[in-house]
Structure P
Amino acid sequence: MALNKERATSIVTKFGKNEKDTGASEVQVALLTERINQLTGHCKQFKKDKSSQRGLLILVGKRRRMLKYVQRTDLEKYRSLIKELGLRK
């Protein structure tokens, strides 16, 4: 269920300044989005797994708060991040 190392490093290099920039808000939002997508598939398959559903809701809340922070600090980064991740249809 966890994010594999190769996928995580590719996300970090794509959204961060370098391969070790895991603390940037954009990187954190992208990693959360990847985990949310994985958990969504899991929860569709296993409907009675309530602990995973709760974890999914917690991750969605974290991502929402992080996106609110990015929007407040740098609007252009927020817009490009939303477009690149495919959020907000």
Structure Q
Amino acid sequence: MAEGLRLDALGLGYAAAVVSAASMLLLGIAGNIGVYTGAVAMMQQWHMFFSLGLLGIVAGMIEAAIIGFVFIYAFGLLYNGFIGRRR
């Protein structure tokens, strides 16, 4: 990255939310056809609302999107804060 380049924290957060939700959807589909059962079991332990039913997949997608957005948005803000202090 160039010196002093700031991140668009909001855009980064939205991108993380979309990727997180899509990943949860793909994992739900894979789990329903019997693939990646170990990963599905881990997601069921780590996420409160994820399960292999339709409602569980949608709830897991929403939960993953919110968590992904919050963490990556906070990362972008923190990064921009450090860039601002370096000048």
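Every number here is computed from the coordinates shown, using simple stated rules; none is lab data. On a predicted model such as this, the values are computed, not experimentally measured, just so you know.
Figure out for me which of the structures P, Q the number -25000 belongs to, where helix-only ellipticity at 222 nm (-39500 (n - 2.57) for each DSSP H run of 4 or more, over all residues; to 500) was derived from the coordinates. Computing helix-only ellipticity at 222 nm (-39500 (n - 2.57) for each DSSP H run of 4 or more, over all residues; to 500) on every structure in P, Q gives -25000 only for P. Between structures P, Q, the greatest calculated value of relative contact order in percent (Cα under 8 Å, 6 or more apart) is seen in Q.
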